[in-house]
Structure 1
Amino acid sequence: MSNLALKIGCYNYDHTRALFDGTVKIDGVDATFEGAHIVSEIFERMVRQRAFDVSELGLTYYLRTLDLDDPPFIALPVFPNRNFRHSAIFINTSSGIKTPQDLAGKTIGEFALYGHDAGVWPKGILSDEYGVTPDQCRWIVGGTDHPIPPFDFIPQLHPANVEVTHAPEGKALGPMLEAGEIDALISVDVPQCVLNRSPQVARLFPDYEPVERTYYQHTNIFPIMHVVVIRKELLAQHSGFAQSIYRGFCDSKEVAMEQYRKGALKQHMAVMIPWFSKLFDENRLLFPDDWWPYGVEANRKAIDTFLRYHFEQGLSQRQLKCEDIFVPELLTT
């Protein structure tokens, strides 16, 4: 029997590179991998055009499709992108914001849409840990450093009691933050004014690394941003290949992890970042051996937390469970 030819859209991360360059093959599949300069381009092509058979998709983007009349995708428990997000909250230094609680009553920008993946997590954390809920703030969505139109390829949802508007035409949120036109910003992208070290802007948590490490220690959550989805119609036609796709992504991740483990013997001389080996050692003390796990069980708490946040923030019609979003045969992974 010939292999199944599949087109797979995914960002070329260090842990997916072995799939892109052919070091790792997917059993029973002839896969063509296609990346993009900006990962949201992959999302849009998948949602609008069904451009791929299998695709990386922002977790909120995927969850919003589940409320459509005929949901087109189902997910594998593969999580290509995850990131701690206390560091994604930026403030204007003249706004009077000193603590997370000071965000209440303020105008906050958010990248692209109300509830992008890097926004759902901070909103949930602010609510759970600091008592600041989205309805206590005013929200303006738009581009971080360049004006962008609304991401209209997915539903633009927000609760009736949360004020959400789009940035004025021709304006971007980073410059608005620096000018004091908004008080704070939550964004997957670091604003250029922050990178330029403008005195008018700062992070809410300036020394964010220990804050995020402490968050992991007391929650055991490494926040998930993206998932991998399959077109449901394809899965119905070719049952059984989901396991092969899942295993291919796992094997590619293991190639990257093994490179970092072996690199420690030579103080990671192939990496340009100073003191990278020290950071690697610190992470090995904090995380389990597999600090970037795939599969349902190792990620159930993080997934359930995101699903709760998604529902509480008015982005899902009902509170979903892992059993609602993943390929059934992979629920035991």
Structure 2
Amino acid sequence: MYRFFRPVFFKFSAETMHGFVAGLMRLAYVIFPVRVLLRRYFCIRHPALEREFCGIHFANPVGLAAGFDKNATLYKAFSLLGFSFIEIGTVTPEKQQGNSKPRLFRIVEDGALVNRMGFNNKGVDAAVKHLKSSHPGIVIGGNIGKNTATPNADATLDYVQCFKKLYPYVDYFTVNVSCPNVAHLNELQNKESLTGILSAIVRERNQQEKRKPVLVKISPDLSIMQLKEILQIVEKEKIDGIVAVNTTTQRTDLASGEEYVKSIGNGGMSGKPLKWKALETINYIRQYTGGKLPVIGVGGIMSGKDAIDLIHAGATLVQVYSGLVYEGPTLVKKINQAVLQLSKK
């Protein structure tokens, strides 16, 4: 069905369609019969799908990656599509508009998206307001970042502020220091900056009654030495896991014309071309840590097989975003069916 509508959807800009789909899902959620039908069609429950990750129980291994539900307004609606967890954000302390439009593009021939959104969101207080209502049986992750106007020297304050305000309302945190669409944010992955941010967050967590997992989202463009250094910091600071990977700034091995790709300009690329970078990164993390560090795999998941590949590489859970754009809402169900088939074998 989605294949029939996709050519029509793709006649409109990617960000326009994002808004349209978000509105459609919110409408579907408030209409009770539609809500029931969607949940019955898309949601699969089976013991073989259940996962334990960082001490949290997940009904299945499939989640919605950060970037779609920036302001925590869609997690209830998207729970109807079969996700077991939704990662909201990236959330910053203060509201910000992000980068100028257009800032979200499709590279259809390669099954890719390029975005330079720039952490556009309504701020942490707005997210908290939406999260105060009950969660519909799903796990909520909080993806946190800094405001663009905040100098890197003061970034720790932004991360801690978001962490403290979201703490009562989310189940785990992802520290986003790797988005290529915020000026100089990638620099926070260096040893001194990352250690400062993570140690401050851990100190704040130690003051809470309940311990909640903290993960770090890393770039696919790291060298082996950089990745090794981050893993050493993660171990030292007792961080619970890794989200691998964020979007890439590289544009290698694309089928689309070089001139068209250049016309899009800067931004992080996600989708099908990212799969191999995600696989390499996850596999290295597994080998380096002996499989002891939990990983959420994200990048290039366009089918059930893609998800299985990331799981075989070392991911316990997976997240999708671009795959929804190209494959439609049945992608979640297809992944869960593939995992079930694998369990039977």
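None of the figures in this text is laboratory data; all of them are computed from the coordinates on show. Please read these numbers as outputs of a predicted model, since none were measured by experiment. Cβ atoms are built from the backbone, for glycine too; each structure is taken alone.
Comparing 1, 2, where is percent of Cα pairs over 32 Å apart highest?
Checked 1, 2; max of percent of Cα pairs over 32 Å apart sits with 1.
Supply the structure label, taken from 1, 2, corresponding to relative contact order in percent (Cα under 8 Å, 6 or more apart) with the calculated value 17.
The read-out comes from structure 2.
Which structure, out of 1, 2, was Rg/Rh (Cα atoms, Kirkwood Rh), for residues 104-263 alone derived from, given a value of 1.05?
This figure was derived from 1.
Identify the structure, out of 1, 2, from whose coordinates distance in nm of label points 7 Å out along Cα→Cβ at positions 272 and 288 was calculated to give 3.5.
1
Using helix-only ellipticity at 222 nm (-39500 (n - 2.57) for each DSSP H run of 4 or more, over all residues; to 500) as the calculated read-out, with -12500 as its value, let me know the right label among 1, 2.
Structure of origin is 2.
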